[in-house]
Structure I
Amino acid sequence: MEDVATELKNIALADVHIGLGAKMVPFAGYLMPVSYEGINAEHETVRKGVGVFDVSHMGEFILKGPEALDLVQRVTSNDASKLVDGKVQYTCLPNETGGIVDDLLVYRIDDQTYMLVVNASNMEKDWNWIQKFNTKNVEMHNISDKTSLLAVQGPKAAEVLQPLTDMDLKSMEYYSFRKGKFAGFDNVLVSATGYTGAGGFEIYFENKMAHEIWNAIFEKGKGAGIKPVGLGARDTLRLEMGFCLYGNDIDETTSPLEAGLGWITKFTKDFTNSHALKLQKEQGVKKKLVGFEMIDRGIPRHHYEIFNAGGEKIGTVTSGTQSPSLQKAIGMGYVPADYSKEGTEIFISIRDKNLKAKVVKVPFYKS
């Protein structure tokens, strides 16, 4: 049998993670650190202090030229014309059948330059999808393989990072970014974004800077108890916030409106499948992504079935875990709109038993 590891790409800091004793797993074509000392401990580090995720597997595309905004507008659901230099927007790429190609971030570098940050597992699919609509010769550059990305997350992130740069991090608004000198390197992009709900920054730089930037951050973070954090805790942190994970909570078959992403779906412009989505909004969605917490003891997992009190299957769990912060089992899943009201009783099939849960508002975790 062929060794799968030979096909996996390595991120620039793979040797560092292995040296730190990280449990490395194949993820989206890369060998990635999933945990170091354990998910619960790493989760708490981010909620209460500061932790560093290596998320260099993410994809980065640069779109350049006078028609760059036009292309972004045609392929994404949010209204990128509202962006100014130094601002970031969460959005999605709708497909032509009502679903989602991917969710992503759009960075406006200047009026003719945009950076799109996409999910690692969808990199090639997204590139081909955007290229398909590139009828006006927008320059497209895939810089994913030469770009590293560290997410420094938690309430102590700014105090750790500030000594490494003259960019004023504390004054940076959520979903804004700056480019400048960081840890002695020029042209580093620091963004007030993250996937944890704990505050913090995401730092984009060339692979060749990776080891020095990693070391500089950990040197400055010693007094704050900084620790490396793996993808396992990233998942529990994002789920506590009710953030969607592509491939679980959203995919090619789920509409942004069903997923509660109406706020990034703007009908002030035309975009892929916008007419059908507008009609769906007017008529009302038939199913909705809801958050729920378990009442009976049991941990919900991806793909578990959801039932009503009469024993009829009404949906499927998309994400679930034992929440480290809340000490209770939580999850998300699609149910008919009639079952989406807060407080509604539903049942999750866990080990052939239908266990009681109730629909709750997300985020689950309120800081």
Structure II
Amino acid sequence: MKQTPFTDIHIALGAKMHEFAGYNMPIEYSGIIDEHLTVVNSVGVFDVSHMGEFWVKGPNALEFLQRVCSNDASKLELGKAQYSCFVNEKGGIVDDLIVYHFEPEKYLLVVNAANIEKDWNWCQTHNTMGAELENASEWMAQLAIQGPKAKDLLQELTSVDLSAIPYYAFTTGSFAGVDNVIISNTGYTGAGGFELYFYPEHGHKIWNALFEKGADYGIKPIGLGARDTLRLEMGFCLYGNDLDDQTSPLQAGLGWITKFADNKPFIGREVLEKEKLEGVTRRLCCFELLDKGIPRHGYEILNAEEKVIGQVTSGTISPVLKSGIGMGYVMPEYATIGTSIQIKIRNKNLKAVVVKPPFR
């Protein structure tokens, strides 16, 4: 298994480790519920160095992004970030990603860890316009510092005015004595905070500075288990669960990052235009259990007549609500907020209702 710059620290702290996307990653430390509530109420640190990073540069950079990304990169201002996805020829999602605009001809793509090789091959295959591509995944580490106290903690370690970085914006500056750190406000937890990108050799220095200053803020290391429950409480999709190569962005409720205006020539456009015109055959919805139980990936979703209408893609017990919550694809007529549905858990059909995210 691959290691991040912090693997030795996770092991020394007694984290429960497990393979994820080829990396030896911490799943939990003090327990998922405790870690989840730490992020919601104070501040926690996630090692997300396993994520992939691709640089796109040169005079053909924007043309490349317009071809491979569903969102309109021409609207992306310098210093801003944009949520987008790669779409295949059949309209399925190759991956969801974040695009950062650094310079007029320089962008950074941050992709999911499990899809680095697939995404890199996809980008190279479709780089017919000759943009400069660089896979920087091995030379970039990342920590996500999340929670309502994150900004105050981080501000003690940098002269960069963090209040001047709105959601989905970023800057580059010195942090904890390390130069050229990318400071980004694109959190995946809904609790506020920032992500730090830096060269791996600076990892321990930054980690130690965070936890030294963070002692007064109740800082804790957080594993991938709580990262999953936090994103689910916000209704954020996870690739491999809620998104995949067979699922279109329109089915996933991501029409807002699928731009057809100005004849933007992205891959899969024609298929998605047809789907938009004819209507989707299934739609992603969020739901909350009214009965006691835990929805899991793959469980069947039923209507009031106990007919199968879909399937759960993500589910858990919400540490904040203390009830079962989840996401899943259902026939479009059942995706309306307030619709009564049932989740088949083992041999029981548990009552649930379709709700609007976020859950907290």
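Just checking, which of I, II has the largest value of FRET efficiency 1/(1 + (r/R0)^6) of positions 266 and 346 (r between Cβ atoms, R0 = 41 Å, to 0.05)? Each step should come with its number before you reach the end.
Working: I: 0.85; II: 0.45.
Once FRET efficiency 1/(1 + (r/R0)^6) of positions 266 and 346 (r between Cβ atoms, R0 = 41 Å, to 0.05) is tallied for I, II, the winner is I.
Computing mean count of other Cβ atoms within 10 Å over residues 66-73 across structures I, II gives 22.5 for structure II. Here the criterion is distance in nm of label points 7 Å out along Cα→Cβ at positions 74 and 306, and among I, II the highest value is seen for II.
Throughout, read-outs are computed from the coordinates displayed, never taken from laboratory work. Since the structure is predicted, the reported quantities are computational estimates derived from the model, not experimental observations. Cβ atoms are built from the backbone, for glycine too; each structure is taken alone.
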